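Colleague: For reference, the structures are reproduced in the following blocks.
Each reported figure results from applying straightforward, stated rules to the coordinates on display, with no laboratory input. Note that the coordinates shown come from a computational prediction; the quantities given were computed from them, not determined experimentally. Cβ atoms are built from the backbone, for glycine too; each structure is taken alone.
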Structure I
Amino acid sequence: MTIRLVAALLLALPLAACATDQNRPVTQLSPPARAKNVILFIGDGMGISTITAARIYEGQKRGETGEENLLSFERFPQTALVKTYNTNAQVPDSAGTASALNAGVKTSIGVINVDHSVPKGDCAAGMANPLPITAEAARQAGLNIGIVTTARLTHATPAAVYAHSPDRDWESDKDIPAAERAKGCQDIASQLLNFPFDVALGGGMGKFAGAGRLAPDDIAKGWAARTGGSFVQTASALAAAPANKPVLGLFSPSHMTYMADRTADSGEPTLTDMTAAALSRLGGKQAGYYLMVEGGRIDHAHHAGQAGYALEETVEFARAVQYALEHTDPAETLILVTADHSHVFTIAGYPRRGNPILGLVTGGGEGEGSPDQPALAADGKPYTTLGYANGPGAVKGERGVPETGLHAHQQALVPLGSETHGGEDVALYATGPGSQAVHGVMEQNVIQQVIAGALGLE
C-alpha cells in the first residue's frame, strides 16, 4: 500500500464518521494536488498560547494594541489541530514528535526514527528496526534536501530529518556508551555528514569537533572534499559559498544565540537569513525539494521560564515564514507550519486590551484593578499576564513581586529545574498544493503522509 493511499484512507475516516452521525453523504477526497516543493516549518514548543502571545507581542512592537495582529502563517487558508502524544507518553518529547513528522508513524519518547518497540538506548534493536523517512524517499526520487535550525543540527528535531537513533542524546560518538557503540551504532553527527543533503544550517559545532572529534579543518577537508561542498561558520562565509554546491553551516558551538541576546556585530545568521540562503540554493535547481526549517530556541526559552525570549524567537520564526511566502511560487510549493509540542505556558488574569503582554496584569474586567494600576492577587502582590504551570520560576515561600519585560523569568507553580512540555493539541497551518488535506483534528504522523502525497512519494 502506498503512502498516498494510506494518507487518503486515514484522512477519510473522520469525514466518514461525521457524515454517519449527521446523516450527510460522505465527502469523497480528491487525490492530493502535486507540489514540486514542500517546506515544513516547525516552531519547537510553539503551542497555541505561544502563538497568541507572540501575535500580541509582534503587534505591540509596532506600537499597536496587539490583539488584532496576525502572524504571517495565521493567514494561511487551511488549519487543523494536531494530537502530539507519543506511543508511550501522554506529553511528548521532540524526538518522538519529530519522528512522527518525518517517518509517518508514531514512536516512543526519546528515540529518533526507530520503531516504537525499540527500548531507548538499545543499539541492536534500533539498527534492526529503522523507519523509512521522508528525506530518504525524496532523495531517491531526485529531490533536493534542506535542513535549517537555530538549535544544534544534531538536536532531536533536525536529526529526525536524516538520522535513526535509539537515543536522541547520542549526538556525538562520545555520547554513546562504549558497550552500545561496539554494537555498531553511528552517532547523529556522523549520520549528518554521511547524508546526501544539499543545505544544512544551524548550530552544534561542539558535537563535531574537540575531545577526539573532528576539528573544523577536518570537516572542511573531509566532508567538503568528498562532496565538493562548502563548510562555513559565519553568515558572511555562507553568503560567499558557491550556490550550486552543497553547504554545511555550523555557526555556534551549541545552540545558536537567542534573538534577544544578539548583538549588532554577530557573525551568526538569523533564522530568516538561513531560510533565505536555503531557498536561494534549493529553488535554483530544476528538481524540487523538501526543506525543514525549525525555530528551535522557542522551546529552550520556555524551558528556562523566559517568555520574552520565546516570543522574540517566535516573531523571528514568523518572519522566516513570511520570507518563504514571498520567495516561492504558491502554485508549486506546499508550506506547512506547525509545532512538535506545546508548553505549560499560560495567558491569564483580566488585563485590559493593549496591556503590555510581558507586563503586569493592569485594568480590565472582573474588578481587576483600576485602568492604570496593576491588579493585586490575594497575597497583595501584582502578577503577570504570562506564567508557567511549572519550572524554575516557581515561588518558594512568600511570593515576591514578579519580574516583567523581555529578560524576565516568569513565575511558575510547581518547582522544577526546567519547565516541561504541554500535552494539548498544537496548530497546523497550510497553504499551497496538497494543503486541502489539512483540516479537523489530525494525528501528528498524518502530516508526513500529507507531505509524501503532495510530493508523489511512494
Structure II
Amino acid sequence: MTLHLHDTATRTTAPLTPVREGAVSLYVCGPTTQGAPHLGHLRTFVAFDVLVRWLERSGFEVTHVRNVTDIEDKILAKSADAGTEWWAWSLRFEREFQDTLDAIGNRRPTYEPRATGHVPEMVELMQLLIERGHAYADGEGSVYFDVASHPTYGALTRQSPEDMQDAGEEMEPGKRDRRDFALWKAAKTTEPDTASWDTPFGRGRPGWHLECSAMSRKYLGETFDIHAGGLDLRFPHHENEQAQSHAAGFGFAQRWMHSGVLTVDGLKMGKSLDNFVTAAQALAEHPTPAVRLALISGHYRATVEYNARAMAEAETVWERFSATARRAAEQLGEHPLAAPGAELAAVELPAEFITAMEDDLAVPEALAVIHREQSALNSLLATGGAQAERAARLGRLRAMLDVLGLDPLSTQWGSGDASLGAEHAALDSLITTQLAAREAARAEKDWTRADALRDALIAAGIRIEDGPDGARWSLDTTN
C-alpha cells in the first residue's frame, strides 16, 4: 500500500512522494499564545498527531515542526490590559498549550520554535524578497510584500488578486496597495521597547506570515513535504506564506493539508454565540481519552460536532475499548502483549485497517475495523479461546488504537483518567456485589432470584457475560 493524502492546493488526493526517500518533513502552524487553548485548537493538533503517528508506524523518519507565535497584536494588547509583561503572558499560555497537548496524548514535535527566536532568519528573508523585487520598506520601519509583483498570488485559495480589493478599510500609511501585507511592523511608542528589534529597515517586530516561512526554511529546508493547519488559516495566512516563499525562490510545501472546523451544538464555536469551549472545560467535564476519540472520530477534513450526545457516545465507546483491553490483560497475565510497554510496532495490523489509513487517513473506516476486532476479542474472552489467539487479537486491538493515540493499556491511559477511574471503580464495586449475590443464588439453585438480579443489571444498561472464569460486565452500547 502507498499513503494517499489530500492536497488542499490541487484539491486532489495523490500518493505521498517525500522529498527525501524514507523521511517526511511536516510543518504544522502552532498556537498564537494570546490565551488558553480551546477545543478548536485540540481538533487541529490531534488530527495531525494521528498523521505523525501513522507516518512513523509506516516506517518514515518524521521531522515535525510546530511553531509558537509568541508575539502578535493580541498578545501585546491582552498582556497590557492585564498589567503583565508580554513575554510572561505568552510563556504562560505556551506552557498551558503544551500541558494540554501532553494530557490529551499528543506526541511532542521534533522542533517547536518561537517566532521571537528567529529574527535573523526573518531579516535575511526580507532582504532576499526586496532584492528580488517582491517587497519594499516604507522608510518608517515597516516592510511589505508586494502582492502585484507575484503573478500566482491567490493560487492556494483559488482567488483572483483583482477580487481581493477591499474599499471598506482605509489603507495603512506606507502601503502601495491595500492588498499588500506586512512582513515587518514598525515599532510603536505605545508598545514596550522589549517588543521590537533593530533591523536594517528600522526597529520593529515580525509580521504573522513571515515567521512561518523563515522557520520552515530553517528546520525543514527550502522545499519540504507537508504544510498543515486548521482550515481557517488558508487565507490569508497560508496564502501569504506560500506567496512570500515562492517569491523568494523556495519550493516550499509540496502538499497542503487542512483540518475541518469544529462546531458546538451545530454552530461554529465563538464567544459571541456563547458556545465557546476551552480545552480545560472539555477535559474537566469528560474523560480525556473520550475527548480525543470524539475529536478524531470523523475524517480530519470533515466538520466535527461537539455536543452532549457526541460526547456520551465517545465515552461509551472508550469504556468498551478500555474494558475489553483490561479484561484481556487480566486473562493473559504476564504475557508481553498485556504489558503497558508492549512492543506494538511489531504487531501486524489488519489489512482493512491499513487500507483505511492509507486512504487519506480515513479514521472512521479504521474505527470500524477496530470495533470488529474488539467484538471478536470479546467473544474469545467469553468462551475461553486459546491464549495465543487472545494475545494476537489484543495485540492487534492495541496496535490499531495506538495509531490513534488511544491504546487503553499504554502508560498514557493505562491507569485511567482520574474521573473515569473513580467512576469505574465505584460502578465496578456495586456491580460485583450484585454478581456475587447472583452467583450465590445460582449455587443455591434459586433461579428466580438469580434471573431477577441479572435482569435488573440489564435494565440498568449493564451487559453480563458468563464465561469459564465467572461473570463479567460491561456497558451495553447497543441501545
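Colleague: Identify the structure, out of I, II, from whose coordinates relative contact order in percent (Cα under 8 Å, 6 or more apart) was calculated to give 26.
Modeller: The structure behind it is I.
Colleague: If distance in nm of label points 7 Å out along Cα→Cβ at positions 126 and 358 computes to 4.8, which of I, II did it come from?
Modeller: II
Colleague: Suppose you compute distance in nm of label points 7 Å out along Cα→Cβ at positions 118 and 438 for every structure in I, II: which one lands on 2.8?
Modeller: Going through each structure in turn, the value belongs to I.
Colleague: Quick check on the output: 56 is percent of Cα pairs over 29 Å apart, derived from one of I, II. Which one produced it?
Modeller: The read-out comes from structure II.
Colleague: Consider the structures I, II: one of them gives -9000 for helix-only ellipticity at 222 nm (-39500 (n - 2.57) for each DSSP H run of 4 or more, over all residues; to 500) as calculated from the coordinates. Say which.
Modeller: Source structure for this number: I.
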